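Bear in mind that the values in this text are calculations on the coordinates, not laboratory data. Not measured: the values here are computed from a predicted model.
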Structure P
Amino acid sequence: MSIKQTSMVAALLMACPALMFGAGTVKGKVTFTGTPVKQKPIDMSKEPSCAKQYPTPPTTQTIVTGEGDTLENVVVYISAGAPDETTAPTQAVTFEQKGCRYMPHVLAMRVNQELKVVNSDQTSHNIHPLAKVNREWNKSQPPGTPPLSEKFDKEEFISVKCNVHPWMRGYFAVLKTSHYDVSKDNGSFALPNLPPGKYTLTAWHEDYGTQTADVMIAGSETKNVNFAFKAKAF
């Protein structure tokens, strides 16, 4: 190996410690204790093209639970210990309006990453992210039109609504780190490719708030971190 090649490898290792020491993973589950508020059925009778897509009326998605008292739609991310990442991914994230609901209900993305909003319904929607730190916008999207393209340049959790259909609610989680995940229907999450170091994890839920936990990664290891939220009283 030439001196130039050796220098390039050394620089790469310094920039990416995980290549030298191995990368670790933090994984776990999000659960709840207590009795969650029962989600309300949604009346879509005024939008028959959407209503006919459901054999029974769908319910709101503020609190989505699974077997074993698990909790879905919780954003788990590295909030301290990792540097802010200034280069946005080239791949866009997609927020779909289908059956007069948002899919996914909670969408995580990076600062300045392209967001594509798709209307898969036969009716018009009016997507309105209620940003407070970022620029607030409100755009109409008739059926059959191309995806809308937007970006957010600051970290923020943003509530999203449709001004046409008041039951349509969701969230954007705009983050400065690529180390994040959204808990699945079994409450699981995983944050891979973590270089050695001490990190703070934050778990965010739209109704139950936030929790934090510290974890140390020493090398190519997997650490388990679980979060348990207390359900609010009726």
Structure Q
Amino acid sequence: MKVAYDGAKFHGFASNPEAVTVGGALEETLAVVLRHEVSVVCAGRTDRGVHAQGQVVSFDADADLFEPVALRRAVNRILRPSVVVRDIKATSPTFSARLACVGRSYRYHILNAPVPDPMLSHMVWHVHEPLDINAMQLACDQVLGSHDFTTFCKRNKSRPQESMVRTVEQAEWSVRGDLVRFDIRSSSFIHQMVRSLTGMMVDIGRGRRRAVEMGEVINARDRRAAPSPAPPHGLVFMKAHY
């Protein structure tokens, strides 16, 4: 099932009995429509406030109750406009949206203008200082390849031995008018990695740091070497690759 959602109203994707989450909303709605309990697995869990255009979700369903078109219509009737099922189809019983995924793509949106735009405020990070996109791209180029991204992550306390090495296959900035976009793809990401990289590169674009420092900060393997992460509402999970 391919899902898009506005993350502003949700405390992330992962189901949590104490908070409203995307996964929890999907499980509750699917259970009502399919008339049995449902547990969902997503390609990549998003944090509180983060959006998605192409999140992929898998779940088990009773074959006798599974009719893709009717199921999509029913779920969308209940959850829209905050959560929308774009497509749904049957797969192998062993398919896992997370385990089968070989790559995830994210996009970060920045409004680089003197004044904010209220129509975009929940989807972009407003940065009023002019940004040097060339310097940001120079820094971005140093992110490509395999690196230990300890500096740019919030370590998972439940998995202290988890490797922080990730291989970034795409990382680039683009500009359309006042809108600045950062696209990045990797087989997997660490918690807050994209937002932390964005925060560092925006500091470079503002002239607060030099592009050459990106490599130095990566090699430091110390969260204190990097600035605060960019705010979550500018980030979108764009695509899961299979």
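Work out Kirkwood radius over Cα pairs in Å for each of structures P, Q, then name the structure with the largest result.
P
Supply the structure label, taken from P, Q, corresponding to relative contact order in percent (Cα under 8 Å, 6 or more apart) with the calculated value 24.
Working: P: 32; Q: 24.
Going through each structure in turn, the value belongs to Q.
Match the computed value -2500 of helix-only ellipticity at 222 nm (-39500 (n - 2.57) for each DSSP H run of 4 or more, over all residues; to 500) to one of the structures P, Q, and report its label. Each step should come with its number before you reach the end.
On the way: P: -2500; Q: -7000.
The correct label is P.
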